[in-house]
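Engineer: Each structure below appears as C-alpha cells.
Derivation of every value follows stated rules applied to the coordinates shown; laboratory data play no part. For clarity, every value in this text was computed on a predicted model and none was experimentally measured. Cβ atoms are built from the backbone, for glycine too; each structure is taken alone.
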Structure 1
Amino acid sequence: MKLISVNVGLPRDILWKGKSISTGIFKEPVEGRVQVRTLNLDGDRQADLRVHGGKDKAVYCYPAEHYEYWREQLPDVQLPWGVFGENLTVEGVSESEMRIGDRLQIGSAELVVTQPRMPCYKLAAKFESEDIIKRFLDSRRTGFYLAVLREGELGAGDSVEVISRDPNEVVVNDITESYIDKDTEIMKKALRIDALPERWRTYFEEQLNASER
C-alpha cells in the first residue's frame, strides 16, 4: 500500500445555481514532505466547519484505483489527483477492506479510519453536475476520512502501513450500506467501535430506537 499523491487547497468562492458558495474541495498535488496536524494538513483548510473538517474528518483519503472507473464514467472530464477533494490519494487501500477503527502509519503520522465520505452539493458544484452526488454514493467509491492520532510528516511515495485492525470488523462500505439500507445489525456492531464519530453514533442510535417502536 502506497501514498501516491498529497493534495491540499484553501477555500475559494465559486458560483453554483446563481449563488456564491465557499468550498475547500479544490485540492492540488504538492511535492515534498507535508506536516499532518490534528485538524488538517499544512496548506489545507475546510470552508464550512459545521459539516466538514474537525478531528474526525481531518484527512480525506481516496483510492487511486477508483480513478479508472471515473475516467470511464466521465470521459470528458479532466481527473488529476485530488479532483475528488481528497488529501491523500492512495494505492492498495479500499473501502471494502479498511475497517472503521483501523490504525494506519503514513510517514511519521499515525491515523485512524473514522467514516466514509458522504457527498454533498459541493461535489456537484465542483463537477457542475447534479447527478454526481447520487452516482458517487451508488458507486460505493466514497473514500474515507482519517483522524490524526499522532502528528507527523508524510509525502508521496510513503508506504501506508496498517499497524492495528479493529476487532469489530466493520468496513467503511458497511457504514455506507447501513446509511442507504438502514441495516440495523451493522449499526449495532458499529456502535461498539471506539473510533466511530459522535454524529454517526447519534444517527445509528436514533435509527435503532425508531426500529424498535
Structure 2
Amino acid sequence: MPDFVEIVIASKNVHKIREYKEMLREIVNLDILSLLDFPNYIVKEEGGISFQDNAKKKALNAAKELNRWVLADDSGLVVPALNKEPGLYSARYAGKDATYADNRKKLLANMEKLEDEDRNAFFECHIALSSPEYLKKVVFAICEGRIVEKEKGGGGFGYDSLFVKNGYSKTFAELDSSIKNRISHRRKAFDKIKPFLETLFI
C-alpha cells in the first residue's frame, strides 16, 4: 500500500468539494482531488431514475476514465407535499441553466400556499465509492426539516437558506459551516461510508 492513495471527489461544485475535503481530511493517507483537477474530463449525463442510480454512474464513470478511486454523490431536496419536488431536479429546478437563486425563488412560489406540516421537507444524499474496476460501496442518508417562508442567512449554498433541520431554529445558511457539516445529510451519509474508507486506505 502506498503512503498516500489518491481519491477524486466527482464534482466541480466548489461548495460540495469544500465540504467533502473537510470530511475526508479525517482519514489519513489520502491525497484528495476533485474533477477541477481534471479539466479535460467530460462529465456524462447521469440520466438515472434515482439519486442512487446517479451516484453510482458518476462514481463508476469517473473511476474508469481517470483510473483512480472516486467518491461521488447525488443529493437533493424533497418536499412530499409538492409531489416530491424538486427531487432529482434540485440543481435545475428552475431550468437547465438556473442559478441557486432561481431554484429557491421557484420553490418558494410553488410553496406559497402551503402551511404547517405541508412545508416539511428533507435532504437526501447517496454516496458511491468506486475503484477503476468496479463499484465498491453505496450508502445513503436523509436530513429532515421544513422549508421557511423566506430566505434566511448568507452561508451555505443551494437551498440552505430555506431549510431548517428538525430540532433547530436556524436555516443551514444561518448556521456556522462547522455546525452544518456535522448535522447535514451529506455528513450523515459520509459517516456511513467512512469506516469502509478507513479499511481501504489505512
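Engineer: Using the calculated result -7000 for helix-only ellipticity at 222 nm (-39500 (n - 2.57) for each DSSP H run of 4 or more, over all residues; to 500), pick out the matching structure from 1, 2.
Structural biologist: Here the read-out was taken from 1.
Engineer: Suppose Cα Rg over 2.2 N^0.38 Å, for residues 17-96 alone works out to 1.26; of 1, 2, which structure was it derived from?
Structural biologist: Label of the source structure: 2.
Engineer: Work out the source of 0.5 here, i.e. which of 1, 2 gives that when distance in nm of label points 7 Å out along Cα→Cβ at positions 57 and 145 is computed.
Structural biologist: 1
Engineer: Can you say which of 1, 2 returns 13.8 when mean count of other Cβ atoms within 10 Å over residues 161-168 is computed?
Structural biologist: Values: 1: 13.8; 2: 18.5.
Attributed to the structure labelled 1.
Engineer: While we're looking at this one, here's another question. So distance in nm of label points 7 Å out along Cα→Cβ at positions 25 and 129, computed for just one structure, reads 2.0; which one of 1, 2 is that?
Structural biologist: This figure was derived from 2.
Engineer: A follow-up question, please. Kindly point out which one of 1, 2 the value 19 was derived from, the read-out being relative contact order in percent (Cα under 8 Å, 6 or more apart).
Structural biologist: Here the read-out was taken from 2.
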